[in-house]
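In structure tokens below, several structures.
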Structure I
């Protein structure tokens, strides 16, 4: 198994073969088509319409999260959104593996959540995935990049343009490339 607890998508994957079945690939094409035709053009108040399409394609949705019309979701059936979670403008949920965004958490504009990578120790470079978990009331700043298998703790702040390569503990402010803890988050900031 690759380092960091990442899981192989398919053990016998060939170097240039797809790890997805034909049915999965067809469903992903249909999803891309539906999101482009039915959701990208919608104004912000039409959030319930976008949530309807996410649910129709298997996303797990609790309460009333917000998904911006220009957010990009690769595989909706790997996405879990909790009440008041926010997936911002042009945020990219590259959900080859699971992504879970907690209650009240904000994923700001152009954040890239990548739950998939490759096992570079193998000559075939098989796809590996790791669940990304964003804790409740966490905030991920604009253009941050979150690697597979990462957990952002509850109420933590990740600064803009950070590259998150390790878990972020709860109640802290972190930033940088690679992302490092800068300080504990004061109770008055919560």
Structure II
């Protein structure tokens, strides 16, 4: 199987050869154009440098990625998730997460809008639902019926969800559901 990174490096070298410009110079050309969308940048590159669609598209995407600030290695993913009106929910998230930590070892995988909690497979996901509530998704085959527990349509990442507004809602019933999902995830 071909190495995608090696293929990309070859493509970028070929683009530099075709245009007679370094990657840094090409990035500057794109930045100086004032165009923000990849599609607009691609069209500009095709017109001004006579690049084909694929080369122009790859170059525009690579330049965009190069210009994006890299997240700090020690950055807390909750800083990005709990901003603006949702910032006040961070304490509730941390409290529930601390209770889940007591169940045993698992991996926390940050996503754009939530934290995935995994053992051999995902057992829960936790993040803000609204400016007033966090949502805990649970991956468990069957949980006892409760007015707090919402069954989700089949085929999703979780079978159930629970919304919480305050720390008092982190109780034995909730942690029983989390334990069932945790145990089922291996």
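Structures compared: I, II; top value of distance in nm of label points 7 Å out along Cα→Cβ at positions 20 and 100, i.e. the largest, recorded for II.
When distance in nm of label points 7 Å out along Cα→Cβ at positions 44 and 164 is computed for each of I, II, the one that comes out at 4.7 is II. Upon calculation of helix-only ellipticity at 222 nm (-39500 (n - 2.57) for each DSSP H run of 4 or more, over all residues; to 500) from the atomic coordinates, which of the structures I, II produces -14000? Checking each candidate, the match is II.
Across the set I, II, FRET efficiency 1/(1 + (r/R0)^6) of positions 52 and 132 (r between Cβ atoms, R0 = 35 Å, to 0.05) reaches its highest value in structure I. Between structures I, II, the greatest calculated value of percent of Cα pairs over 25 Å apart is seen in II.
On distance in nm of label points 7 Å out along Cα→Cβ at positions 36 and 60, which of the structures labelled I, II is highest? When distance in nm of label points 7 Å out along Cα→Cβ at positions 36 and 60 is computed for each of I, II, structure I gives the biggest number.
Every number in this text was worked out from the coordinates using simple rules, so none of it is lab data. Quick caveat: nothing in here was measured; it's all calculated off a predicted structure. Cβ atoms are built from the backbone, for glycine too; each structure is taken alone.
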